[in-house]
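A.B. asks: Listed below are the structures to be examined.
What follows draws every value from the coordinates through simple rules; no lab data is involved. No experiment lies behind these values; they were computed from the predicted model shown. Cβ atoms are built from the backbone, for glycine too; each structure is taken alone.
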Structure I
Amino acid sequence: MQLEITKASLNDIPHLRALFLQENNFQVRYNAVHERGWSDSYLINIDGIKAGYGAVKGFENHSDRDTIFEFYLIPACRAHVSDIFSELITVSGAKYIECQSNDVFLSAMHYEFSKQVSSEVILFGDQAVTNLFVPGVSFREKRETDILFEHRHEPEGSHVLELNGEVVGTGGFLLHYNKPFADLYMEIREDQRKKGLGSYLIQEVKKACYEAGRVPAARCNIDNKASKNTLLKAGMKVTGYMLTGELKK
């Protein structure tokens, strides 16, 4: 096997990344990192064939490009995957790896090459249609005249929940993810929490998301039991976890 891994531009790998997205039919959390110029791409050539790519970003808030977060090989070239991934580490100088557990291909490399594997984020996808109802509460699009409460955790949403003429929750969906997926978010006014409003809001935002031609997905911190229960009650399901680890030297 003649292996060559070289730093490349995003324009060198669109066909390979399209195959990656097709094979992994789920929301990719760091999809926008590429287009925003926050990553380095590496083209993998095997015996003269463009066989795959790797992508490296900064770990958490670090500016250094030191974390492998995407790795793809065409199926015909996967017999020597461990050797190829090892060379990618060497060429890129990566120190960490971060991936989604539902990315089975990269997850295998994660467990083989990293230490201290951990997770702080749960990933969700849609599973079921729910029929939640909260008396007196209406769901609608946000108006310019709406008076919104102070948001501490999420941005102000495109849709709101109204109760007795007041906005008690806002939510929406972000579109900077790989199509057709979108990311749901919401926040309930502090004095109105633990009343089922969050799950009802997610249920209705899911509908708006589908009407926009997108498939809803979401995530929350692994220790945030309230958010996890809210999403599950609204018909979402756990689809994976964000895995992080330090590469073995």
Structure II
Amino acid sequence: MIIIPARLNSSRFANKILVDILGLPMVIRTAKQVSSLDKVVIATDSQEVIDLASQYGFDAVMTSSSHNSGTDRINEAVNILNLSEDEIIINVQGDEPFIEIEVVEAVINRVKQIKENNEDIMITSCYKEISSELADDPNHVKVVLDEHSNAIYFSRAKVPYHRDHHEVTNYSGHLGIYGFTKKSLNAFCELKSSKLENIEKLEQLRAIDNGQKIAMVKVVSKSFGIDTQADLDNAIKIFS
């Protein structure tokens, strides 16, 4: 199941999930973008979004307005829906209206592989190569991988640091698509918020801080999350 967390209020871009994206509200365009892969449910704190989802034929679940993260929101939703513990849950952010289905499919397939092989992995996510220039932007999160393609660290800083100052053209940019089973999602949300998570404001660090593994899949993607009006203007220019 694909669950889209859709909090109405946004500190950087008011009501961004409702803004028009080529004729559709952002959250609806995101839902339509991935609906060919699996059932899509929108988890929200807004009756307006509930009604909007119904208008376009999508199921929606009302969740608390007090959640600090989208992951906590979808965790409440899967418990309300009473899904089985081995159900695959994919968290697709509501501000990714142009996410390629191949990217989401790659995460789904990796979670299936983890289940089949009974691997000790809590979360699955993905990354793409980004330029050195893009890596300078703290809004583009970087991930450092081990030799098994598991995440060692996520940071808004430009990591890894290249001490010898040779020219590096590509960094690993994290994409905020997350895959769980319901069991591993519940386990993640039971962990206490961690020190590094609070410093970087990156909730996935909570898993690493607690000794859990995050499997990373390399993908090719032109998509990006829309956090500001400038992001929206840029996305419309690129994808229209």
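A.B. asks: Using the calculated result -7000 for helix-only ellipticity at 222 nm (-39500 (n - 2.57) for each DSSP H run of 4 or more, over all residues; to 500), pick out the matching structure from I, II.
C.D. replies: I
A.B. asks: Can you spot which of I, II the value 7, 32, 39, 18, 3, 0 was calculated from, given it is P(r) over Cα pairs in 10 Å bins from 0, in percent?
C.D. replies: Of the options listed, only II reproduces it.
A.B. asks: Also, I was wondering about something else. Where does the value 16.1 come from, among I, II, when mean count of other Cβ atoms within 10 Å over residues 135-142 is the thing being computed?
C.D. replies: II
A.B. asks: Computing volume of the Cα convex hull per residue in Å³, for residues 143-230 alone for each of I, II, which one ends up highest?
C.D. replies: Ranking I, II on volume of the Cα convex hull per residue in Å³, for residues 143-230 alone, first place is II.
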